[in-house]
Structure P
Amino acid sequence: MQFPNYFADAETSFQTASFILFGIPYEKTSSFRHGADKAPGEIRQASWNFERFDLHTRINYEDIPVHDYGDLDVQKLTSKELFNTGKNFTTTLLQKQKTPIAIGGDHSITPGIVSAFPSDIAVLSLDAHMDFRQEYKNDVYNHACVLRRIADHLPIKNIAVLGLRSAEKEEYEQAQDLGLFFRDAYTIDDAGIQKTIQQTKTHLKGKKIYLTLDIDVVDPAYAPGTSTPEPCGLTPAQVIEIIKAFSPQLIGFDLVEVCPPYDHGQTAVLGAKLIKTCLGHIWKQQA
């Protein structure tokens, strides 16, 4: 069944919307599975699965002023051109006092978006991978270099990563030496999600936060359709607890690395649910 080609309930005009949702169907830097460029469309279709009333937040999604801008034209761009396109588009949104919500695409969409924000914000990354390489395959804008490029714009103390299960030895050692705050999934399981959230809050010191949510942070039992799956991940419930805890500080977010060709629909549904969850909790704080 074909549903409308925009995200469910995102029917407010651009002029009056507080939140602007846009797709970035780019996957040229994907290093394992391919097909993440199909994710914005699949996630939009999956978003029509849900009721307008949310039991968790007790809000109606139709009351949230969201506009779906559609997709940016990025598929022929180099990774550096993608960076600049994301930065320029997000700058325009921020100048108009809109909150950006991006759907990737691979994770290389994120640094350009973040670079449009002031350098005193924080970034919270939920990801199975550290993504802290200086370059990968001769490309400094590769999806394996996301946090390194973000660290070009923000102080490294303003970055936190939760849910890791994978890193190269060199990037791990560099991250430790430079003081990157991270908690791997194994540590989170041992400490508990609430203690991990509190440690992260203490580290980020109440700063405004941009959230980047790589779907592979979730265990592939729940989200098999991802570009670079890594077993032993977080549960959707743990991710929602993180979203809920940090929602008062969120000033934008993205969801990346859903890979529809390797999905039977459940990953796109989860991605849509997490977007709606972020929206709901942010709006609840503002309403």
Structure Q
Amino acid sequence: MNDKNFSNTDLSNTDLSNKFDGPVALVIGAGHRIGADICRHLHENGYRLIIHCNHSIDQANQLCAELNALRIHGAQAGDSAFVAQADISTEQGRAQLVESVLSVDGKFQGRLDVLINNASAFYPTAVDEVTEQQWQQLFDTNLKAPFFLTQKVAAELKMQSGSVINITDIHGDKPLAGYPVYSMSKAGLISMTRSLARELAPEIRVNAVSPGAILWPEAEKDDHQKQQKIISQIPLNRMGKAHNISQTVLFLLENDYLTGQVINVDGGRG
């Protein structure tokens, strides 16, 4: 990362023409939920955003329009974010995404300071029923894609003294019953974070954020009994919010003496 600190910048009533040379962050899986909140928080702090999505194209476009509307001053007004759609679980999809992001003819002239691997596949896999296809899908999205995306953008990140942040899960350390393959894929992502922190230093820092109970999975949003059971296990006795993750992401980006760290944001549950 550059030495500029954008964290205390009030963007609401200021001419931002001098801020549009600010850092560029590619957020994978950014169309909604935690990814969208990360985009909003980084944008508030001076970042330009590449909003990746696969299926959530309508939500990603809405988010992009929202962010661009917030920067209405300066020569590059309305150009602080754009959407990049790709299936990152495939080699072709990853290649297309990276090509669009790093193109010198693109909106940000190929600059990239930050990669945030946030996309995740999540569903139960009973040991006696899980298929090889399910295994492959979970590992392709949750581990393989973050690794090869990092590989493909590493050269540009090195030029910017950039950062990679992986959004992992507390269940990468303490497996979630009924979700063995998911838990293993997140454990791999935690290990990848620590390994790549060594491999890519000193030019690139690699860290991770492990959310606890932040947003309920769509399939469980109405299961109040299960929600209360989980909340009862949290010392702070409440759910977290997406913004708690976004704040931690920004902290990791701003502190340039941190690498190889995995921060649990879980209310003490871990």
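Every read-out reported here was derived from the displayed coordinates using simple, explicitly stated rules and does not represent laboratory data. The structure presented is a predicted model; accordingly, all values stated were derived computationally and were not measured. Cβ atoms are built from the backbone, for glycine too; each structure is taken alone.
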Out of P, Q, which one gives 1.0 for distance in nm of label points 7 Å out along Cα→Cβ at positions 172 and 196 as computed from the coordinates?
Q
The value 18 for relative contact order in percent (Cα under 8 Å, 6 or more apart), derived from one of P, Q, belongs to structure Q
Label whose coordinates, when Rg and Dmax of the Cα atoms in Å is calculated, return 18.2, 60 (choices P, Q)
Q
